[in-house]
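Some structures are shown below for you to check.
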Structure I
Amino acid sequence: MGTVLAITPAGHLTVRAPDSEVTPEGTPVRDGRGSFRGRIVRVFGPVARPYLSVRPRRAPTAAEGVALLGATLIREQER
């Protein structure tokens, strides 16, 4: 689904999609280990490679945020 580029001050994850395939808002996402990371709340940016805003269940701690940067997130049904 995409790679985590940043974490906003509100704790949302900004993810960059690898291509133009749009993942719908409301889709649950997981990390590579299968842990639930949140739901897509917004799709924005260029059509060729959109950005996705993922709202986690809770804001990540500083250590969790560092570990998430660069991580690949997947749609729940891709597991």
Structure II
Amino acid sequence: MNAATPQDDGAAALRAELADVEREIARLRRSAEQIRSGISEAEDPADRGALIQAADEQDNLGDELVVRREDLLRRIADAERQD
């Protein structure tokens, strides 16, 4: 039986975090899409503007998580190279 090394544990933790980040990116993208689908239904220009801003904020959060995902992918690759 092979014992897990600290690198294995670290890579596993990074992969778990990566999975969480990917789920959150998908959730934010769906949320932004849902918000945008309601923009045309808003009659008040202020309401439309608020919906656009809310969708943009969701997209921005998603973009930040994409950067986090790329960092995690690099860290996972580094951890696997050390094995």
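Read-outs: derived from the displayed coordinates by stated rules, not from any lab. Source: prediction; values computed, not measured. Cβ atoms are built from the backbone, for glycine too; each structure is taken alone.
Using the calculated result 49 for relative contact order in percent (Cα under 8 Å, 6 or more apart), pick out the matching structure from I, II. Answer for the origin of the read-out: II. Set I, II, criterion distance in nm of label points 7 Å out along Cα→Cβ at positions 25 and 41: the highest-scoring structure is II. If helix-only ellipticity at 222 nm (-39500 (n - 2.57) for each DSSP H run of 4 or more, over all residues; to 500) is computed to be -30500, which of I, II is the source? This figure was derived from II.
Quick check: 0.70 is what I get for FRET efficiency 1/(1 + (r/R0)^6) of positions 9 and 57 (r between Cβ atoms, R0 = 41 Å, to 0.05), calculated from one of I, II. Which structure matches? It must be structure II, since only it matches. Quick check on the output: 18, 32, 21, 15, 9, 4, 1 is P(r) over Cα pairs in 10 Å bins from 0, in percent, derived from one of I, II. Which one produced it? Computing P(r) over Cα pairs in 10 Å bins from 0, in percent on every structure in I, II gives 18, 32, 21, 15, 9, 4, 1 only for II.
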